[in-house]
1. If Cα extents along the principal axes in Å, for residues 82-249 alone computes to 59, 33, 29, which of I, II did it come from?
2. When distance in nm of label points 7 Å out along Cα→Cβ at positions 130 and 154 is calculated, the result is 1.9; to which of the structures I, II does this value belong?
3. If relative contact order in percent (Cα under 8 Å, 6 or more apart) is computed to be 24, which of I, II is the source?
4. Using the calculated result -15000 for helix-only ellipticity at 222 nm (-39500 (n - 2.57) for each DSSP H run of 4 or more, over all residues; to 500), pick out the matching structure from I, II.
5. Thinking only about mean projected area of the Cα convex hull in nm², which of I, II has the largest value?
6. Please compute distance in nm of label points 7 Å out along Cα→Cβ at positions 58 and 146 for structures I, II and give me the label with the greatest value.
7. Out of I, II, which one gives 0.35 for FRET efficiency 1/(1 + (r/R0)^6) of positions 234 and 298 (r between Cβ atoms, R0 = 35 Å, to 0.05) as computed from the coordinates?
Structure I
Amino acid sequence: MSMFEEALRGIRPVDAGLIEEARKRLDSLTKPRDSLGRLEEFARRMVAITGELRPCLDRKTIFTFAGDHGVADEGVSAFPKEVTRQMVYNFLGGGAGINALARHAGADVVVVDIGVDFEFDDAPGLVKRKVVRGTRNIRKGPAMTREEAVKCLEVGISLARDYAGKGAIFGTGEMGIANTTPASAIIAALSGLPPEAVTGRGTGIDDAIFRHKVKVIEDAIAVNSPDPSDPLDVLAKLGGAEIAGIAGLVIGAASKGVPVVVDGFISTAGALMARELEPVTAQYMFAAHRSVEKGHGAMLERMGMRPFVDLDLRLGEGTGAAIGITLIEAALRAYNEMATFGDAGVSEENA
């Protein structure tokens, strides 16, 4: 049995009984019932995911998967391909948005070279697990072979296993010039929605490039004929190495009972592929925010996920996940540290 198959078989639904136990504790705390709103939902879900009646977060890790894309050759991005590797160096130097927000969240950043068209020297914080030196141009054929897609999934699964454990929580992030194009292609192929309805401006392209980008996605779907009933086919033909790596991270995390906070549009493409491969993975995921990218809402709707916030974010890297982790931590601080009515000698509400 492959690592991929083994991980899928290891995923179990969360324990509904623990959700009820967490609800009882929340209702005993010194506050009106449900007055902490969605923070109470987050706490209940964390109890069920981790299997811990008093969960804590002391191992916070954001994985930023990096990969290049052959479709960048079609001129669908405002930035050249070499920015992918330049930003990897920026991550490693601690100067990117994800580094700043991860420091705020108290999270470590692990940068994963899964598909950059460049050979990096060893460096602290860099995990070299390259499967491809950039995907192929999806306008002309499949991004990857099915075997390459599985290898990328297994990179994510392996990392989840390496970093899993009591108190662990993962955030997803990515870097890859032109990667909004495969992300839009994925949701268009799975949903049947027209590419124009799920394609956004990415790094800030103008109207002419936007129209060209939509045409590239239309051509990619026509050329590759991805089968929406076969998620691995969609992933291999239209996806990216970093998107597959994120999907694998989610699958691996779910198999180990680790919660995952999903960042924006690209990360959600990976999370969506995990959910298509095994629907139960959705029980282990939190959607950090709603991106300004048009296709993100369609992805979240398909997954049945309600995002934490809508801040008009569109940076990626894992920045939204870092913010999301702080909200989950706030929920757990209230859940774990508030006094009960009995402990505080406070009268409960009238029956």
Structure II
Amino acid sequence: MKPTREGLLSTLFALGISLLAGIIIILVTSNSPYEAITAFFISPLRSSYFLLNIITGAIPLVFTGLAVAVAFGSGNYNLGLEGQVYISAIVGNYVAIKLASLHTLLVLSLVFIFSFLTGGLVAGFSGLMKKVNGTNELISSLLLGNAFVILSDYLVEGPFNDFQSGLAASPRIPENLLFTKIAPPSDLHTGIFFSLITITLVWLLLKHTNVGYYMKLTGSSPKFAFYSGIGIGKLSVFAMFISGGLAGLAGLIDLLGVHGRVVRGFSTGYGWNGIAVALIARNNPLLVLPAALLFSYLNVGAQVASFEADITPEISRIIQALIFFLITMKELRGFLPGRRGKEWV
């Protein structure tokens, strides 16, 4: 049996066990377990509204999942995605408002560029510190990410706050710059096409370019890559930059497609959830979308169960956490010292 097939079967087995564990929790905690199980697992699939919102919820997870896949697959850790999501969204919001008088296509192009650069520079700085003085990028990216979350909260509550709204939120972006809703009243928007394009571009980068091959080799065999003359330090900076840029696009896509402004707490854990998505996808860009859809399905299922059955939001979060802990537990072993290499395809 090929290793990739073994990995797929083991992931499916872990998924089955984790779903069974979730059902057991519902049986123990619910007074109407059948209704609760139906609400959690079946109801999201019965309604077109919920189905479309599952797709919507998967869009930012595609970007953060790709961000993690690029970093982890190259032997780097980017744990600052949450901060990169927030600060990139704020920069994109600011650029959109300041340049709103220009041509729409030009403004959107600049918004994408600046948001990508913002996330890329934040994460790339961790890669640079790793290259220059050996600073652990896991720690530095985590600390920087937390700092930028705090900075983002300060900005939307203070200098960049829309005081007339009465919310902890930034000024609203002009309507002509927002993504078009595909199927109202759901939130599904045209950003889904950007996610599909990005999946293709990342796959092409990792599979069909020299730098992608070097990144894969560095992630699977860093010593071999080093003695082969590959510039591991430069690759770390590049991989972290691309990873941060993709995380930044997650925030921007959600900004333009759903909220229209940066609202404090708008990211419902996109950065952290992206780690689970990438691990389930085994760092394969082509599997990130189904993994993101699975994660979004469970998110929507938890929401539906909380108001259609006697499952409290806390119980729903416990079930979600258990499911993804069991799914990712096996995958995380691959990132222990000496076992960091993972395949993309």
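1. Matching structure: II.
2. Of the structures listed, the value fits I.
3. The structure behind it is I.
4. Traced to structure I.
5. Going through I, II one by one, mean projected area of the Cα convex hull in nm² is largest in II.
6. I
7. Label of the originating structure: II.
Every number in this text was worked out from the coordinates using simple rules, so none of it is lab data. Since we're looking at a predicted model, the values are computed, not measured. Cβ atoms are built from the backbone, for glycine too; each structure is taken alone.
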